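The next part holds the structures, each set out as structure tokens.
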Structure P
Amino acid sequence: MLQKIETAIADCYLLKPKKLTDNRGYFIKHFQKEMFNGIGLDFCPTESYFSISHQGVLRGLHFQTPPFEHGKLVTCIQGTVLDVVCDLRMGSPTYGKCASFELGEETHESVFIPAGLAHGFYVTSIQSTLLYNVTTSYAPESDTGIAWDSIPFDWPNQQPIISARDAAFARLDAFKSPFTFK
């Protein structure tokens, strides 16, 4: 069982899994194609990876451009993060808007992020591990992002730890989006 909760961004959903608990611990079914289809999500992962980050790290805002754009399913399996998306799809009723989610090991919630949204996160715990499932394989020539501090979002830290690559991304107001809302 998986509960799909609408968010402030069109086609982006917070997903709450059913947690089966007993004296050994707990078990969560993270993904099953039929389960996703049953709640109206057509999601077929091609690649899966995880990142480990320390407190104060901000990763993002990342995406892949067409023809290698991808949808993502993001879950924080250890620690806690402030997960943020920004809609880059031209014609979307939520174009340029952001939504944020507190993801962590206590709730095991996931964010379903359709193609055309920029994604990033800020680590609020001592360390975090994020699991990503994506619908296309990594394509270096298509992998890019927008500046984390150029979106309409109030981050909890104005001087996070970021990579040189993320610091060099274009600002949202200078970004020419190749994405269209479907």
Structure Q
Amino acid sequence: MSKVDRRIIKTQEAIKKAVIELMTEKNFDQITIQDIADKADVSRKTIYLHYVDKFDLLDKLMEESINNLRKVSETACEMEWRPATQICFEYLESHYSFFSTMLANQGTPYFRSRFLEYQIEAFKNELRKTKARMNEVSEEVIVHFVASAYVGVVEWWIANGMPYPPNVMADQVGTLFEVIYES
């Protein structure tokens, strides 16, 4: 495996940080490559060396975030609901700037869709492991219900400035998961 030059990583991080900061100021559709270049203190050419356009940049940023969340969730899935949920809420809290921007900015409804798709996949795998006892409700309905509810709670929590710490959210959401999956 070849090592990536630290300068490249530093440049890409500056570009990603710049686009997130700009999205807190204005709608993604209004942001230009020049805006991103100015904010990141790089040239437009540098951005185009790494990304096809601003949509490719945003797509890679979203993909990276979902993949990082997936890694966190995979280790958490070996635990009981509450500690696993706490780890996920702690991750969301530590990446508040990204998630609040992506879930609040009107130019990125696609992120919410990808976040929901990821949650559906995760809860489907969890449902298969726990064999929830809801014979009269289809697996598809259970998974979409739980994933939509979870994404809604995350959106509410982030939009309201995280009014409860991750451990409180984990207790409350974990209790709901236990009711659904272990009833």
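Of note:
- Top of P, Q by relative contact order in percent (Cα under 8 Å, 6 or more apart), largest first: P
- Computed 0.94 for Rg/Rh (Cα atoms, Kirkwood Rh), for residues 80-167 alone - originating structure among P, Q: P
- Structures P, Q were shown, and helix-only ellipticity at 222 nm (-39500 (n - 2.57) for each DSSP H run of 4 or more, over all residues; to 500) at -1000 was computed from P.
- Structure (P, Q) behind the derived value 18.4, 59 of Rg and Dmax of the Cα atoms in Å: Q
Read-outs throughout are calculated quantities, based only on the coordinates presented, and are distinct from any laboratory measurement. Nothing here was measured: the structure is a model prediction, and the numbers come from that model.
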